[in-house]
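Trainee: Structures incoming, each one as structure tokens.
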Structure I
Amino acid sequence: MELAVRSVAEAARRVRENVGRVIVGKEETVDLLLVALMCEGHVLLEDVPGLGKTTLAKAMARSLGLTFQRIQFTPDLLPSDVTGISYFNQQTQQFQFRPGPVFANILLADEINRATPRTQSALLEAMEERQVTVDGETYRLPQPFFVLATENPVELEGTFPLPEAQLDRFLMRLGLGYPSKEEEKGIARRFQGSNPLEELEPVISAAELPGLSIACRQVYVSEAVEDYLVELVRASRGLPDVRLGASPRATIALLKASRALAALEGRDYVLPDDVKKLAVPILSHRLILTSEGYLHGRGGVQVVADLLQRVPVPVEDEGTGG
């Protein structure tokens, strides 16, 4: 077990360093993306344009030896533009399926909230079932399948907010944020010559990923840490500013991600700190606030941050299983 966890930590180190040749800073974001990949989850990146979201997705795909596709979501995008179409081949006199860009290991759904709800829902089956259905035929997607969707939280004109059902399909919601002064200087220097993304080579193979995911699922969680995690999710329900708290699906997501984060850090047991690091990106987008909560200027991030202060944390020796 310890050897398997060490292999996860070593793979994460190689990916982190390789992506770092292109992306300056953001090691924590890279780790969280790896956590999502190990959990077979998807990530929603909510941030303004120009912060390197596309570059980050491409760097991850190249580092892992995975196929990559990008879809620019627009109001006129059709579901078939995502999933693919069946067309009549004049030469064979038969209908054939032409796969859409969703048939990739890593799919960048750029500005997903600009597409109509009908097109957004075309991605729903792919994200949940790892398959698409076209004209009554079901086609399996390549494994692994990882959706990295982006949306601009500032520009709202002409957008279609993601419904709660689709938001809940994302394991995490993250923001890159602006770089520091030193990081921005590093970015300017790094891209003044050739594009470092073009020289990036895989550091682990796609065939290694299933074994790494299995190792993550075997990480030990003590009863004390499990109780803390469950209590944190349950505490989100029934708050004055929250109309709908996190569901049991959020509990499962937080548990799986905590195991993966522990493995990435080379541990075969989960600490309360793992749960705390992941609580905001996993829970905040799953909460539906009341109108009074919005009027008070509160959001999901603030609600979860308050919960982390209120819910008692188990002592460390109970969480380590030692």
Structure II
Amino acid sequence: MLRRPLGKTGTTVSAIGLGCMGMSEFYGPGNDQQSLETLATALDQGIDFLDTADMYGAGHNEELLGRFLKGRRDRVVLATKFGIVRNPNDPAARRIDNSPQYVRQACDASLQRLGIDTIDLYYVHRRNPSVPVEDTVGAMAELVKAGKVRYLGLSEVAPETLQRAHAVHPITAIQSEYSLWSREPERQMLATCRELGVTFVAYSPLGRAFLTGTVKSAETFAPGDFRRTNPRFQADALQKNLRLVQGLAEFAQKRAVSSGQVALAWLLCKHSAVVPIPGTKRPRYVIENAAAVGIELSAGEIAALDELFDPSAVAGERYAADRMTHLERA
């Protein structure tokens, strides 16, 4: 497994990480035993960068990772997040809390669920603009001084927010959606990360499985799978996007690799400081994803994929309208 620097910390992580969200929620029912096997397979493949959050499964995901980490803590670089607060009486309802008081409360709760003393990378999951980012990061910096957190990160923020935060305490990583069909970070954020020495962590690098070519209709998703209501998987948008995936499949066939592997290789070959964290709850997909590090794409192939997935050709927003309001845009 190739390795990449984690910001300017001196720590390195596997060039491909593992997003654990789907093991607990949002992508149909989970299976804890299968998920634990998937996590073990990831380590066997050299994938040691694991990503979770306190809101995934309302704490279940961190508890699951806590079970896995027993006896393995020193083999894993663990990232978790705070900031999205869910209503236990209405799981779909949520608010964003970035207050210093909540930062400390959330960190202690995550440490308890994970069963560890220190979080390697702690992200602000979503930003509440009513709280100055300087106040939030200042409170997070106190967690670093206390030994509860090693490094700080932000998720789905604008470049200006990153710059303001970095002036308070070094930001190690930015996590945002980035893939062939979600290329907003190319506008400015990637350049800002390079300037500051910040690692960019790309979530949903396989387009919520769409770029694997296995999705033909939203009707095939299990009840409760949030893609059933995701704009890019609906009606006319889906048909337009399927044409792009067909082009990707033809490209992959010529290279005798899978569409998903091409999508990951595009990120890895295009950027030296981007770490994709594809999510899965099945061991076989971890093995397939890990093999993408061995695929080399030429500058011409990268350009061809750029052209195929020109942002203007992608139909639909990344999230439903109420969730889009939680994202900062450049």
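Just so you know, all these numbers are worked out from the coordinates, no wet-lab data involved. These numbers were taken from a predicted model, which means no experiment stands behind them. Cβ atoms are built from the backbone, for glycine too; each structure is taken alone.
Trainee: For mean count of other Cβ atoms within 10 Å over residues 50-57, find whichever of I, II sits highest and give me its label. Numbers along the way, then the final one.
Mentor: Numbers: I: 18.0; II: 24.1.
Max of mean count of other Cβ atoms within 10 Å over residues 50-57: II.
Trainee: Can you tell which of I, II yields 0.90 when FRET efficiency 1/(1 + (r/R0)^6) of positions 106 and 282 (r between Cβ atoms, R0 = 30 Å, to 0.05) is derived from it? Don't jump to the answer; show the numbers that get you there.
Mentor: Values: I: 0.90; II: 0.50.
Answer by label: I.
Trainee: If semi-axes √(5λ) of the Cα gyration tensor in Å, for residues 138-297 alone computes to 30, 26, 18, which of I, II did it come from? Let's see the in-between values first.
Mentor: Details: I: 30, 26, 18; II: 31, 18, 16.
Structure of origin is I.
Trainee: Tell me which structure, out of I, II, gives 32, 25, 22 once semi-axes √(5λ) of the Cα gyration tensor in Å is calculated. Intermediate results must be reported in sequence, preceding the final value.
Mentor: Numbers: I: 32, 25, 22; II: 29, 21, 21.
Label of the originating structure: I.
Trainee: While we're here: Match the computed value -13500 of helix-only ellipticity at 222 nm (-39500 (n - 2.57) for each DSSP H run of 4 or more, over all residues; to 500) to one of the structures I, II, and report its label. Before the final figure, lay out the partial values.
Mentor: Details: I: -13500; II: -11500.
Considering all the candidates, the number was obtained from I.
Trainee: Quick check: 30, 17, 13 is what I get for semi-axes √(5λ) of the Cα gyration tensor in Å, for residues 10-145 alone, calculated from one of I, II. Which structure matches?
Mentor: Details: I: 30, 17, 13; II: 25, 19, 12.
Source structure for this number: I.
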